Structure I
Amino acid sequence: MTLDEIIQARRSIRRYSPQPVEREKILACLEAARLAPSAENVQPWRFLVIDEPELKEKVARAAFSGIYATSRFAAGAPVLVLMMARLDLLANNLGRLVQGTQFYLLDLGIAGEHFVLKAEEQGLGTCWIGWFNLKAVRKVLDIPGKYRLVTMLSVGYAASRPTRPRARKELKDIAWFNRLGD
């Protein structure tokens, strides 16, 4: 598949096959994420891959209960990938103070998108999960405070893939050259 085909085919998957995901495919996705650019080349991303079924179930129970139940579909994925940041004092704090931008979030977004595009290329489905109980997951996995847990990816083979085209704004409505449009 070309990059354009991968981008056009990629959908957020919310129903997964129970088929296990080969470790080699996860490693390929992690390698793609590792190569992502980052502010000042800090590379703040850290990934914790949960693919052991019993531990994944324990993490899912903690992550997707109560007000977070709308994300419970992710528990059906064979793999959960926690994306964390190891914050660098200068690049993250100075950038936030001077620019008002938390660059580590951009960095994790770029690395995460590298991951999901590589997953798509390999026939895997993914979904970004932002709505989950961060505190409960930190506790279950005993994640130290030096890591900021930011998001999670569910990963697996899709049980079904959305086929309807995603509604997208026209390019003329979101991009301009040299001066802002209406």
Structure II
Amino acid sequence: MVGLGLTLWLVVANVASAAQGGRITRDEALAAVFPGAVVKAERVFLTEQQMADIAEVGEVEIESGLVARYVATRGDTVTGRAYIDTHVVRSKRESLLISLEADGAVRRVDVTAFLEPPDYVASERWLRQFSRRQLDDDLALQRAIRPIAGATLTSNAATAAVRRVLAIDQVLERLERMTR
């Protein structure tokens, strides 16, 4: 009976892993990025004005006003924030967990789901190009970010996602500073 239960659990775990493209889970990534911190999940509903500001600041499209955000704290100090950005690469979805430092710079980018063929997924090495990046004109392909040979749509989608998250964070942090 124990063997059957273990086999069933392994099958379910493998199906779940295959469904997300065999990538790290959101909880695993958050624990690795913010070790020892308390991470609180938030749902943020953007206003039309905030969405317009984000599109302008980030120079990217923003399709949804619903944002999944995670705030990491130690005591009363915010140590960072993370956002899930789900978008279409070619014809299927990819989800990235984009983690930021307390100052708003990119800390790490993790692929949590990739439903396109595995040949097109961005490698961890490629994603490290975003580390310590801020939102500026150099955060673009063929500038500070090198493209992925044979996976141009993935490179474009990931770069746009990072720009979008940095713009969302800037707009939300500006609002939070104004309300303090």
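We did not get these values from a lab; they are worked out from the coordinates using the rules stated. As the structure is a computational prediction, the values presented were derived from the model and not from experiment. Cβ atoms are built from the backbone, for glycine too; each structure is taken alone.
Between structures I, II, where is relative contact order in percent (Cα under 8 Å, 6 or more apart) highest? Each step should come with its number before you reach the end.
Numbers: I: 34; II: 20.
Largest value of relative contact order in percent (Cα under 8 Å, 6 or more apart): I.
Please state which of the structures I, II yields 2.9 when distance in nm of label points 7 Å out along Cα→Cβ at positions 75 and 123 is computed from it. Show your work: numbers first, answer last.
Details: I: 2.9; II: 4.1.
The correct label is I.
One of I, II was used to compute helix-only ellipticity at 222 nm (-39500 (n - 2.57) for each DSSP H run of 4 or more, over all residues; to 500), and the answer was -12500. Which one was it? Walk me through the intermediate numbers first.
Numbers: I: -10000; II: -12500.
Source structure: II.
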